[in-house]
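Listed below are the structures to be examined.
Read the figures in this text as sums done on the coordinates, not as results from a lab. This is a predicted model, so every value here is computed, not measured. Cβ atoms are built from the backbone, for glycine too; each structure is taken alone.
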Structure 1
Amino acid sequence: MNISDVAKKTGLTSKAIRFYEEKGLVTAPARSENGYRSYAQKHIEELTLLRQARQVGFTLEECQELVALFHNPERHSADVKARTLEKAAEIERHIEELKAMRERLLTLADACPGDEGADCPIIDNLSGCCHKQH
């Protein structure tokens, strides 16, 4: 299979596939005599795992661990579940941080008259300054 076939089957771009190869996240494909990459079903599985793991927030480093677990016949599903629950907790923390950021922004926006004047409590607050006349 060539890279364009793999791209179609995995939903990744050729550039993304080459990036994952360069980072050592997938098994290196064989090379034909003319130097073209030749992919097998295992590459489709690895790349699909990577694409889907990235879609749910796993980092490249975490994806590398998941690919290693994918290839490890001695793996324990408990290890994979633990990593997945850790990622879910991390995402929950990010959601809470984003909610707090949103609330702060809305509070700042409420304090601003939003008119043609130069006085802006948002700038004053973000800069740590009190209102100054320029």
Structure 2
Amino acid sequence: MKYVHVGVNVTNLNESVEFYSKVFGVSPVKSKFNYAKFLLDQPGLNFTLNVKDDVGGNQINHFGFQVETAEEILLHKKRLEKEGFFARKEMNTTCCYAVQDKFWVTDPDGNEWEFFYTKADSEIERKACCAS
């Protein structure tokens, strides 16, 4: 695994980008009107901010692991299915301004975990992909 991925719901992107830029000591690697992505090597973290009209209670959109190859997606999917998890897959999908192969599993409390491989950047967001 290459990065741990955390997507956080926020109501004000500019304030959140300013805060996390200071906390992480770097600017986002991708920034759109309703989305920002920080990619940190130490620790290995892909951290995104996702704008929502109303944010209350749990601020987490979803958790995830970004992997280095398309083959690694299939290995993790098979491994987790053998453990008894249902894996909802989305291959060659456009999500969060990127073309990806991915699958999702859900923890006992309903938190979704995404395993994904990014093939290319995209100018299309496709909101349904990260709508927790």
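Observations, loosely collected:
- Which of 1, 2 yields 0.45 [FRET efficiency 1/(1 + (r/R0)^6) of positions 9 and 97 (r between Cβ atoms, R0 = 35 Å, to 0.05), calculated]: 1
- Computed 1.26 for Rg/Rh (Cα atoms, Kirkwood Rh) - originating structure among 1, 2: 1
- Taking relative contact order in percent (Cα under 8 Å, 6 or more apart) as the measure, the highest value among 1, 2 is held by 2.
- Value 3.1, calculated as distance in nm of label points 7 Å out along Cα→Cβ at positions 17 and 113, assigned to which of 1, 2: 2
- Parent structure of the calculated result -6000, given that helix-only ellipticity at 222 nm (-39500 (n - 2.57) for each DSSP H run of 4 or more, over all residues; to 500) is the read-out and 1, 2 the choices: 2
- Among candidates 1, 2, the computation of distance in nm of label points 7 Å out along Cα→Cβ at positions 25 and 121 that gave 2.5 used structure 2.
- Comparison across structures 1, 2 (criterion: mean count of other Cβ atoms within 10 Å over residues 49-56) gives the highest value for 1.
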